[in-house]
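K.L.:
See the structures that follow.
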Structure I
Amino acid sequence: MTNQADVLEKIIMQRRSIRKYKDQPVDRKTLQRILNCGINAPNGMNWQAYEIRVIDNPRLLDSFTAAVVHDNPEVAQRDGFKNIFVDAPTVLFIAKSDRYELSSVDCGLLAQNIMLSAQSLGIGSCCLGSSARWLKSSPSAKPCLDKLNFSKGHELFFCIALGYPDQEKPAKPRRNDMIQYIEQ
């Protein structure tokens with residue numbers, strides 16, 4: 001019988017950043033299950049100093065892409081380019097709050113729970129800082145950011161691509177020389 005620690009370790013070790021997805025949407029019931037795991041991540045003083053927006057409408061994702069590409073055509077030069085969200089059918093937009101100086105840490109914990117939960121359900125994921133950066137720096141994307149309707153004091157921090165993987169990714173070697181045990 002496999003214990004919980006073994007199952008969790010297997011999920012962690014198998015999770016990879018997926019950048020190629022099947023053209024199959026993630027159903028809302030599965031998304032809600034993933035999001036519930038995300039919002040149950042630890043966070044400072046239980047402030048939950050973040051907001052999440054979900055887009056699974058391909059036309060809307062395409063409009064966000066078109067706005068960014070209008071101002072930054074080089075973004076679309078990637079082979080097989082479909083959208084700025086590594087062609088994922090579902091994208092989560094994560095905003096951090098300015099009322100708590102460590103909200104970025106809370107967003108990271110939220111994201112890790114989301115991505116591990118997704119992995120456990122056979123859903124691939126990729127954390128996307130560049131997509132958020134392009135959206136925030138492209139004048140043509142201002143209406144897109146407005147559609148996200150984040151509360152005052154919240155700013156788009158990163159995006160998470162979600163979808164059924166259409167690629168196998170082996171693990172890359174990890175360094176362990178940055179780990180040190182301090183004895184005294």
Structure II
Amino acid sequence: MCVTSISVSINVSPRHFLSDNFSDRLLRMLDEAGQDPRRLRIEITEVALIEDASRALKVLRDLRGHGIEALLDDFGTGFSALSYLHRFPIQGLKIDRSFVSGLEGETSTESLALVRAILAMALTLGIDTIAEGIETETQRDILLEQGCQFGQGFLFGAPRMLERNPSVFRQRQGLH
């Protein structure tokens with residue numbers, strides 16, 4: 001993997017996301033840092049969409065116009081209104097770790113059914129899927145079998161500072 005192809009995802013709280021001039025401030029910071037907005041993905045929760053839907057839509061459209069993608073974090077744990085996926089420009093769903101951990105054990109049948117439904121819906125809508133909290137090879141294998149595109153979790157490595165581990169970004173890690 002070439003270092004120039006790396007994208008970065010950041011979690012944005014609903015309070016910050018819905019604050020005045022969020023997109024302007026974010027774009028200004030990227031410009032001052034000399035960073036390409038197309039390499040940034042923001043992760044927001046459903047709360048950010050329902051607190052002020054009209055503002056959220058404006059911010060998402062503005063960011064998308066500059067190449068910044070939005071991911072819906074912790075998908076399946078909140079309200080999970082399907083209208084969000086139609087109404088808002090969302091490019092990805094992050095499957096909550098509770099479903100991933102449930103793929104093994106007593107809740108495996110229910111968790112697998114929910115994961116399958118999320119993946120099928122995302123595929124039909126052309127939305128990326130990222131599974132959170134992958135800790136075992138069994139979880140990874142099940143997700144791969146079901147068509148999940150990306151994954152993150154301790155199976156692939158603990159979170160770490162970029163400047164302390166630049167070699168991590170020279171290796172291709174993930175579900176594909």
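K.L.:
Quick check on the output: 0.99 is Rg/Rh (Cα atoms, Kirkwood Rh), derived from one of I, II. Which one produced it?
P.N.:
Matching structure: I.
K.L.:
Out of I, II, choose the structure whose coordinates give FRET efficiency 1/(1 + (r/R0)^6) of positions 73 and 137 (r between Cβ atoms, R0 = 25 Å, to 0.05) equal to 0.55 when calculated.
P.N.:
The value was obtained from structure II.
K.L.:
Among the shown structures I, II, from which was the value 3.0 of distance in nm of label points 7 Å out along Cα→Cβ at positions 89 and 145 calculated?
P.N.:
Working through the options, I get structure I.
K.L.:
Which of I, II yields 34 for relative contact order in percent (Cα under 8 Å, 6 or more apart), as computed?
P.N.:
I
Every number here is computed from the coordinates shown, using simple stated rules; none is lab data. Only a predicted model underlies this, so the values are computations on that prediction, with no experimental measurement involved. Cβ atoms are built from the backbone, for glycine too; each structure is taken alone.
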